[in-house]
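Structures incoming, each one as structure tokens.
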Structure 1
Amino acid sequence: MIDFTLTEEQEELRRTVERFARESVAPVIGDLYEREEFPYEIVAAMGKMGLFGLPFPEEHGGMGGDYFTLCLALEELARVDSSVAITLEAAVSLGAMPIYRFGSEAQKAEWLPRLTSGERLAGFGLTEPGGGSDVPGGMRTTARLDGDHWVINGSKSFITNSGTDITAFVTVTALTGDGEISTILVPNGTPGFTVGRKYSKVGWSASDTRELSFDDVRVPAENLVGERGRGYAQFLRILDEGRIAIAALSVGLAQGCVDECLRYVRERVAFGREIGRYQAIQFKIADMELRVHTARLAYYAAAARMLAGEPFKKEAAIAKLAASNAAMDNAREATQIFGGYGFMNEYPVGRFYRDAKILEVGEGTSEVQRMLIARALGLPASV
């Protein structure tokens, strides 16, 4: 029987991050969020705590933990704020992990210590303006070998952590032949590589998301990450892992909604009594807790399979779908419980509602997750 009880070390990490989120993130994030300002001081503090190095070995500057410990940290951060949580998630699973999984020894030695310390961030250049979920069919970015350099042309959209003051590089997927997709590391500041203005977003307002363009960008041939032609397969692996991380983040947001509602219903009085005494409110919160509990078990199970070296694509899709649904549903219910105050940005549930929707889109839409689950069940490809 699977035991989902946290070890002593895992519980200590969870409590440490929970305390950090409450004491260091919660008091300042609302102001940063409304100003759409990147939380540099919070990121630096997380770096000192070792959060960016959680799933990496000590030889690369990491903490020697695993992917599940990263998920625990993401859940606790997202209970307070998702901008901070997605900054960590993208920095680790999308920024550093491709180098750790597929990079050369020289690339690991050059970049991983700075990424695992949080001194530098990296972006994941996959999505394109006209591509969306159809990554291979919609890819237009190209890279051709010219002597001992790659020459890259094209654009990417919705790239997290790509334009901060501490961003070091982006890994870019590009067509390097007929139907052949490869991954190339492009340092920030390379001539022809332009980082666009920050998007004006509905949510995740304190995180960094931008469009990137490449105009005859030249980088050394050794900047190829992994094998030529294996770029898409590599990123499918990265996305499978990332879906578990996004599920953990979603669970954190959903749990944060429960936390805020439990506090509010004990203080708010309507029709002569605390609203927490009304069965309609109690049932709403009970359903919210049900969603959190179920979604948490789903991402725990997916992470357990991944760490055991077992196939986990279906389980990651289930976890991401269940958890993002829980986040969206709980954010909606929390806003309803708060009434007019839930529509005010000064209350956390207002941020939660704005942040929840993207969880049904990023790292593969809910429709993509359903497609993956159906294929895993042996159903034919749909049209």
Structure 2
Amino acid sequence: MPDSDPVTMIAALVAVFGVAMVIWLLIAAGLRESSPACLCLAGANALQAGAMLLLRVPEPDMRWLDLGADLMLLTAFGLTRLAVPLMAERPARWPPVLATVVLVAALLTQLPAGPTGYAHLIVLDGTLGILCLLAALDTYRLLRARELKRPLAVVFGGPFLLLGLLLLARPLGVMWAPAGGQEIDIHSSFNIAWLWAALVVALALNGTLAFLLVMKLVLQIRRLTLRDPLTDALNRRAMAEAMAREHHRVQRGHPYALVLLDMDRFKQLNDTLGHAAGDAALKALVDVLQPCLREVDLLGRLGGEEFCALLPYTSIAGAALVAERMRHLLARQAFAWNGQAWPLSASFGITEAVAGDEDPTEVLRRADEALYRAKAQGRNVVQAVEAVDAKKVAP
């Protein structure tokens, strides 16, 4: 790249950082989505642009300008490190990041800079590189938690990884070819290559973070279509789709069971304590039921106070144990609204899918029949209705 000029490359980097800063500010103000993360990224880009500009200021005493640029870079990379968990609405561990920035900045004031200040360069770029590698790990874990396939999670964590490696490689490159010096605006093959790589990675990095934000919005929209907004249990549509998927496995010898439950005297609760109390009771019910389920089990709200638990690879005997545990824990749950206690209980109907069931509606019909029997027997009980497998009784 003989025609490349370091000063022009630095100007291009400043322009990229400036445009990215404006975009993140617009996203924070316009979409109001993950505003803390967007503001962190806007600040990070602004600080990186400022650090690049400080390096170009012609001053006789460059020591304080260099330290100012170093502090801006440390703060910028610290903000980037915090932005990834904030993008996922997770708590950002800012105390260790702040402590790192302060301690490293204090250390840099004691180290010699200039053409022979290799310790200064190693500490600065090493710290920035480690912050990038930690951000790469955070990005990978976030994407894996969002059920993105491992190769794609590695790809989208790649820009952080590449930037971290670039920063860690710079001190080695300067020591290997000291003729280029530590100043990034000095014309040398290493500086030109490094600046080109930094420009590409800066674009990819901001693009990756924008992808994380878009993916978060898509997942939120998808969640709204599948979840009950009050209790966060699956909605009726999502449960129907899950039952249809599970029903296909019955023919291959993989049974599933349904636990259908209905909160007892729910209308009376609403009439006595109010609808807000009814909503709180439904949330309390879900909180009690969830620990009774395995990771493969699903809980959905079919409507009103009626819920359904889908238990893959479970017989009717196993479903009875689960339902009995649910019934027992719910009956022990203390619930009060505005100082008035109210006993919570539910009636349970259980059944098991068999090969003779044409579709999940037959299984759900049997569970509903069992629930009707539980209600008729005085509520707060578990009843089962077993299916007669047509294939077993056929002559």
Structure 3
Amino acid sequence: MSKKVRLGIIGLGQQGGAYAKFISDGMVPNMEIGAIADTDPSKRELAQSSYAGVNVYEDYIALMESGDVDAIVTCVPHFLHPEMGMAALSRGIHALVEKPAGVYTKQVKELNEFAASKPELSFAIMFNQRNNPLYQRLKEIVDNGEIGEILRTNWIITNWWRPQGYYNSSEWRATWGGEGGGVLVNQAPHQLDLWQWICGVPKSVFAKVSYGFRRDIAVEDEVTALVDYGNGATGTFVTATHDMVGTDRFEILGDAGKIVVEGSKTATVTRLKKKEREISESMGLDDVRKLFMGQLDMDELRTTEIVEFDSVWGAQHAGVLENFAANILDGTPLLAPGSDGINGVRLANAIHLSSWKGEEVGLDFDEDEYLSMLNDRIREEGKYPERH
């Protein structure tokens, strides 16, 4: 293999088009466009006029069997990611799947098991936010125990405002059979991944979800989920697509400090000089009096640091592509191994299932029950075949 990985881009929509541009602009030095596939004739025409010398295919299998590519990326509707990933791996081609890895855990598990049987091939997922230096630094702080044991996490991420025209732009958008859900499977998978990557996987979830609350759609556009980590610690996740003002605020409270992230850009990290309970137990009546009168100097008990990084648009996606190519070429460890994709899908499935059943659901829920209830909704919609 040459020093550049030849990438097959399947689907030249918004994401596929962006990746093709990053590569052709030289933002991914160890990668080149090997071939492009799209079922839409106008997209194939665009590919031919934009990327001279790159072979363009209607069928993704033809692309994989052309000999033009070493690896592929799946920029297609979510249900197709697992089958395309397995089709590539079965042909000795490295696979990078877009987020989410799939729509339901059963199909993602099948993909993971198949990929595990091909350890010589690279299998990754496009979790570009794991390449965000801010979140990488926060994970380090939490992993190093700098804010102690996690007691509570909260993420309000409502800056996904999408007008009705967005939902009307594609037949498959915001359908159970075509997309498999709404904000949880389309806009919020990065946050669902980061939340677990940094704070750990919860044990159970109770969710209140509204379907077609402020939009003419069948799927969810408003979500409030409460998770239980199983040790007394809890977390909340709130997301929506109808908030024109939008909030992105992520808090992690530990027993020795706190992290508050605003707008995914700036984090305020407060570290307590002792664990909170030790400070509490060392306080006498005089200290309590000072506290009530606003005279207690909190700066004697804690330190504060502001963490901020410049973020160049596209650099995070390009960085995942570069890391994927480096893993293929020289074994550089993956930022986002493909097998990690199941965690966010499992949490999104548990949130749906909890709201459908009106009860708390363990993260070890019955996958067949989830698929059966998803198929009930696909049947009711009457636009797409049921899933297996």
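Just so it is clear, none of the values below were taken in a lab; they were calculated from the coordinates. Note that the structure is a prediction, hence the values are computed from the model and not measured. Cβ atoms are built from the backbone, for glycine too; each structure is taken alone.
Suppose you compute distance in nm of label points 7 Å out along Cα→Cβ at positions 24 and 200 for every structure in 1, 2, 3: which one lands on 3.3?
1
With helix-only ellipticity at 222 nm (-39500 (n - 2.57) for each DSSP H run of 4 or more, over all residues; to 500) coming out at -15500, pick the structure among 1, 2, 3 it was computed from. Write down the numbers at each step before the final one.
Details: 1: -15500; 2: -22000; 3: -10500.
Source structure: 1.
Quick one: Rg/Rh (Cα atoms, Kirkwood Rh) came out at 1.19 when computed from one of 1, 2, 3, so which one is it?
2
Please compute distance in nm of label points 7 Å out along Cα→Cβ at positions 152 and 168 for structures 1, 2, 3 and give me the label with the greatest value.
When distance in nm of label points 7 Å out along Cα→Cβ at positions 152 and 168 is calculated for 1, 2, 3, structure 3 comes out on top.
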